[in-house]
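Please treat every number below as a calculation from the coordinates, not as lab data. Since the model is a prediction, treat every value here as computed from it, not as a measurement. Cβ atoms are built from the backbone, for glycine too; each structure is taken alone.
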Structure I
């Protein structure tokens, strides 16, 4: 090989080895300038990493911290991160030469006869001893960037695993907060149901007294008893739902329901946090699920480069440094070295390598669409949460007024019925209206708090990607 050809080959090798993994395709989705359902004021701050503390609930703080330490799902996600770390080390190891050291020994003894050409022992020397030591190095020159691309793919996979763990943690904390709020709402609904049951029993006592005096009919008595029975049925139904909620919450905490502590808080004591939503373009760096989808897309792009490099020749270099002797004391007296080089090029594999390249390209296209879908889903989550908060805020004022007027109407109807100036039908109707209004008020309060949790989750819970 002449000097110019050697220089050309060296230049080409360095240029190809320096080639980096091609960047992942762009998402191709433009973020809207503002949210359609903007419910925050410019002064409101974006969520931080401990967003649940904005509800001013010490019990919720303790439950979430307990879930973060005990959750099996979160522990499994952390184990997957460690797996990805090991895979990244494995994928990056071929970028440097591999060294191995060996020490071997053998002993042959000819039992009878004159021996043969394959034996070291012979009739003149029936016992043969051989000792050897060897230090070997092997290295595949990364001409086409395939090894480097495999390392990059593993590193992007590690990023995706880390982002997935953050997604699991965000999902876990949101689920704990949501379940805890549902439990408080069910306790409030139970309180309302028991209060209305007491009112129904009081009215029943009044109807029974009037029926005994002849001023109320048996029909009125049956109607009120039917209402009391309906209220009696509602209490165990809510108690069942409350117990189911406790089982769900305990499972999220990684404990049996028997270990779940009792709570002394009421849903009315919680604070409605003021949450800033920012601008849609910032969402891409605030949601770990979107970041994970982007990392997987980048890994798939690197896999395309790996598949392409597999179709090209491979150059492998090797070096051995060793020594051998018949006795251990002389083992270093006869050192030697061996240098090897080999090129392997695929000739015929029935289309396997080409199919692997097509497979990698198709996976890249699939993950590109997944990435785009994750972005659109993130936008939709924020819009829905903002719309829910805005809708509840618009209803809350009128719902409070409805409860106040329904309570006044029931008190007046009960007084007028006691004086004989109103029928029982009016009392029953105002009683049902009051119960429905109070129950709806509790549900709206829950919906407002759950909307805040949903918005925190949709905005990434204070998480930010590290570039």
Structure II
């Protein structure tokens, strides 16, 4: 099994075997916050996640105490990086972290663990905000032909409504083409589905749980095996908590190739990018899919385009309703640096920022991971290369969006207690769920516990603080 020294097209292709007129603008404020220096990490390829303390947490695939094995780190909004944990045994933590209901972060490493693979077959772990790490499960090769276990989890976990975590492995399982699994917080793993090429091959992106309760995801290859390149161009699938699986769409090169992670936007549709393919000359796409699998291409990137090409990270819908993302390459920085872009739900595309193409560029180069929006309103991301030491950066982009509140998980039953993330909570006087008062406890200036009140219905949450009212970026879904 190869290791990723840089999460790029060639490396992942080896792993899986594989519109509107753009408008250039530079009105947004870009800030390079920090540079990795090997000891605190190197080569970040996963998105950031906000913690209860309003700091941002993620992983790097290289660097740390063992120099080449990766880290878990946190960074303040002002740019101070702290390494929380250094992996060993060439673990390759390619995925981001998910903040769980219990206040811990959960994640996976693509390699490492105790499995019988050259560098380990991957693992699931839990880590505290202070860096105390616990390995919950190690994947392993299995001598039996009907072995249910998967190998090499690359995509982030998602915590479902039931409190369990759901994820994928890129390879392994009885079909040999990867799996979907469920794992409890204490480490009991159940394989829900094993891919067999025609229904998908090598799911490397994270799952999402949509408003219908089902999980949706993509496979990097498989599906229509006649699609060029040989091996299929990837699929979109749906799976229930009980493992009922439906293949929804097979990409055909023209509508994209090598799909990445999905999000569900405010209109109920699923949105994502493909790393390659499209109606242009193969630079990738932005697409919309219905929950039934009907795919519409919103934008096709052109190879060597000054507006970027090869989008790899998951999109994020910001509080203005627009989608924001990155391309790994392209832009006006010489064709290699990558870009940040915005696209409306109807497909109006705007290029926002171009990264420099040199490894030692101060602002970074190759933004592999997707963006996230902090509750202060700014967008944050990372670059795989560049910065003061050439091994990656953390940056912010101010698109003029104001502060808001977010949820640890945007769903819950009446009587359940959930977490609200934000800032300026000290002295909060009320929390309202779609107009219904909720009981709450201010845990810190950046975190509130609130209970879903009787009579509440799905809707936005508003928090009244001493400085004003903060509204949630998405509705909270009340589960009956």
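Upon calculation of FRET efficiency 1/(1 + (r/R0)^6) of positions 54 and 270 (r between Cβ atoms, R0 = 25 Å, to 0.05) from the atomic coordinates, which of the structures I, II produces 0.30?
Source structure: II.
Tell me which of I, II gives 71 when you compute percent of Cα pairs over 28 Å apart, for residues 198-437 alone.
Traced to structure I.
Work out the source of -21500 here, i.e. which of I, II gives that when helix-only ellipticity at 222 nm (-39500 (n - 2.57) for each DSSP H run of 4 or more, over all residues; to 500) is computed.
Derived from the structure labelled I.
If you rank structures I, II by mean count of other Cβ atoms within 10 Å over residues 118-125, which sits at the top with the largest value?
Once mean count of other Cβ atoms within 10 Å over residues 118-125 is worked out for each structure, II has the highest.
Quick one: Rg and Dmax of the Cα atoms in Å came out at 37.8, 135 when computed from one of I, II, so which one is it?
I
Comparing I, II, where is distance in nm of label points 7 Å out along Cα→Cβ at positions 222 and 382 highest?
Once distance in nm of label points 7 Å out along Cα→Cβ at positions 222 and 382 is worked out for each structure, I has the highest.
6.6 is what came out when distance in nm of label points 7 Å out along Cα→Cβ at positions 30 and 206 was calculated for one structure; which of I, II is it?
This value belongs to structure I.
Work out distance in nm of label points 7 Å out along Cα→Cβ at positions 158 and 286 for each of structures I, II, then name the structure with the largest result.
Max of distance in nm of label points 7 Å out along Cα→Cβ at positions 158 and 286: I.
For distance in nm of label points 7 Å out along Cα→Cβ at positions 390 and 414, find whichever of I, II sits highest and give me its label.
Ranking I, II on distance in nm of label points 7 Å out along Cα→Cβ at positions 390 and 414, first place is II.
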